[in-house]
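Some structures are shown below for you to check.
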Structure P
Amino acid sequence: MTTAQPRTDLDVQPTPLALLLLGREADPASERGVDCPGDLPSPSDPDLVARARAAKEKLGDKVFVLGHHYQRDEVIQFADVTGDSFKLARDAAARPEAEYIVFCGVHFMAESADILTSDEQKVVLPDLAAGCSMADMATAEQVAECWDVLSEAGVADQVVPVAYMNSSADIKAFTGKHGGTICTSSNAKRALEWAFEQGQDPATTKILFLPDQHLGRNTAVRDLGMSLEDCVVYNPHKPNGGLTAEQLRDARMILWRGHCSVHGRFSLESVEDVRARVPGVNVLVHPECKHEVVAAADLVGSTEYIIKTLEAAPRGSKWAIGTELNLVRRLANRFAEEDKEIVFLDRTVCFCSTMNRIDLPHLVWTLESLAEGTLVNRIEVDKETEDFAKLALERMLALP
């Protein structure tokens, strides 16, 4: 029997910009927060794996390492559990004996873990520069200004906010304070249905969906049967969001002008190109992709849905996946022995640059610091923000 070799080439070529974002080059004028106290071990240190294992073993049950699906393989190997952001935050809350929660993901994920875990647990992010471009597209000040615009248009009392899990703690808190809920890419349909039910008249109730316009639009149109005309986009960088009072009054979905820098790169041309290159291919994409990409795909679903679909796929089937490249490569390797052909939807590299900031040197530095009794890079949400954010999360957890 021939052992399948790991897939290292999915017809993707890294660009100079990708190399910069992956940390192989530097741009001091644009990077922020990349320094950490103490010295990181060299990435060429051949003992990094052994050092990580030793530190993790020394910590024992005191540490619980979470690994998001988009993390590098070198980091994922040390994760106690893997999953999407909400699953990992709940897993952390289910391990109250763990003093340290090391979240190998990005900043908003670590915030969510801090909100859902006990006060005694300390959530750590190995690199504080691991943010999320989508989450950063909506600040608390911008959303408060948006609410003022809605009030001036006379529609604020008809609006229920729904915030995607991929948002800051401040945005989750705003949502909780204004009677809204959180959603994931898996339960967005149910969250929108719930939100429309909250108004006195569901026919006039509106949803402010933030920060990802694509998930909001795709869910409203694909799952709830709305039209594209029911949706307007609020641009926080334009006066009144670039919308008239009449547009706000007519809209049912007010979409924040935000997007995922990874999923937003996929295009209709990407779908057409892969269908031409791989006859019989099934195109499976994440709902954070643009509407035209989702409309052209065969299947659409969350990260967990993508994984489960490939697990259940027949031998010899062909798949083009529209999501982050680390996960696609991992799935291609995993299912190679089952003769499932799994390719990346686009020809251009599409790593999540901020996810890739969590590398093995940062993880080693974090674990060794904790093993020596030094708490580093703690993520801590203030009490008022935590209370309102938790209220919004609890509303989501109560959804049937």
Structure Q
Amino acid sequence: MANEQTGEPSEQAMPDWSAYRGVLIVVEQRDGEAKKVSWQLLGEGKKLAAKLDVPLMALVIGDKVSHLAEEAVHYGADRVYLCEAPELRTYRTRPYSRVCLKLIVEEKPEIVLFGATATGRDLAGAIATHLPTGLTADTTQLDVEPAPSRLLLASRPAFSEKMMATILCKQYRPQMATARAGVFQELPKDTARQGEIVRIFAPMHEEEIAAQVLDFLRETGKINLEEAEIIVAGGRGLGGPDAFRPLAELAEALGGVVGASRAAVDAGWIGHEHQVGQTGATVRPKLYFAIGISGAVQHTVGMSNADVVVAINKDEKAPIFQFAHYGIVGDLFKIVPAITEEIRKRRSLFGIPLQQQTESSVAGAVSTDSEIAVRERSKAR
């Protein structure tokens, strides 16, 4: 519709969405264990719900998963909708989407969030198509505007990762988004917390579902960067694929996994499943080694939430040192084997199992070599 005085198009009036209230997190689970991204989204959803002065809700779907409904309360949900049925034991798009659609139509949440996993992307896309409404994929930042607009500000990398785009859904409800794992912080688990658990019923029976799950084949040997507590990552400074071998030895000594920058992956030195960054995995480990990584924004945005960052680089002016708790300037081909050897010695001496490696043991290891310059920094964000 055009403005009668200027002839310029006028923005369409905002529809009345007053019936839609609340933030809903769809909890993803497999074999009765929730994906960490679900609890991370509850933590972020709590902030959004507080700004909008609405309840934080969660939806748990599966078979014999009532314990996850209780966990959702412990992680911040005010109300949890629980749908249990044998036909929901394994994820299938149609029955899961029908549960979500029924709940959304009846309860009318204004915001619905999913993890940006293979399951979350599939489920969110199916729901958005049927409602219909907008869906922002792979968000890394979430916020809301206050009343009267109450718009979800869903931001994600755009234009070859050179800028952030904030996407709005002005004309439809609910506002939906999938969010990357490792971006947001889960709330501390509070087992004393109380909340409402509402049981809902599955709208479909097994005979109405065309697809059947005959078996579930797990891929062995595949790393899971998003849930790793220790990551040893290498970049262009390694100079070639062979240099990832000492990194793998360090990761093994620490009980961690190997990561990589985009430059190393693009060069074909290591597979894409190891990539950390905007076009790879967003991670939140307890300990992150950045070895031969300059610190380009495409990489640091994916690892800046690590609890402890140790950077190793021969260039003392490398931007990665601005993100590091411990900065080591020197030859990585001497430094990495020295750290690995020292960690193995300490494990053997103190009988420390892999999962109990700590920041102090790593800091102690890197400070034992007199040829290495170690600089402890406050974390720059």
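What follows is calculated from the coordinates using simple rules that are stated; it is not laboratory data. Source: prediction; values computed, not measured. Cβ atoms are built from the backbone, for glycine too; each structure is taken alone.
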Given -0.35, -0.84, -1.33, -1.59 for log10 I(q)/I(0) by the Debye sum over Cα atoms at q = 0.12, 0.18, 0.22, 0.24 Å⁻¹, for residues 138-241 alone, calculated: source structure among P, Q: P
Winner on Rg/Rh (Cα atoms, Kirkwood Rh), for residues 90-177 alone once structures P, Q are ranked, highest first: P
Relative contact order in percent (Cα under 8 Å, 6 or more apart) - structure with the largest value, from P, Q: P
Top of P, Q by distance in nm of label points 7 Å out along Cα→Cβ at positions 50 and 154, largest first: P
Structure with the greatest value (metric Kirkwood radius over Cα pairs in Å, set P, Q): Q
Value 8.2, calculated as mean projected area of the Cα convex hull in nm², for residues 234-345 alone, assigned to which of P, Q: P
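If helix-only ellipticity at 222 nm (-39500 (n - 2.57) for each DSSP H run of 4 or more, over all residues; to 500) is computed to be -8500, which of P, Q is the source?
Derived from the structure labelled Q.
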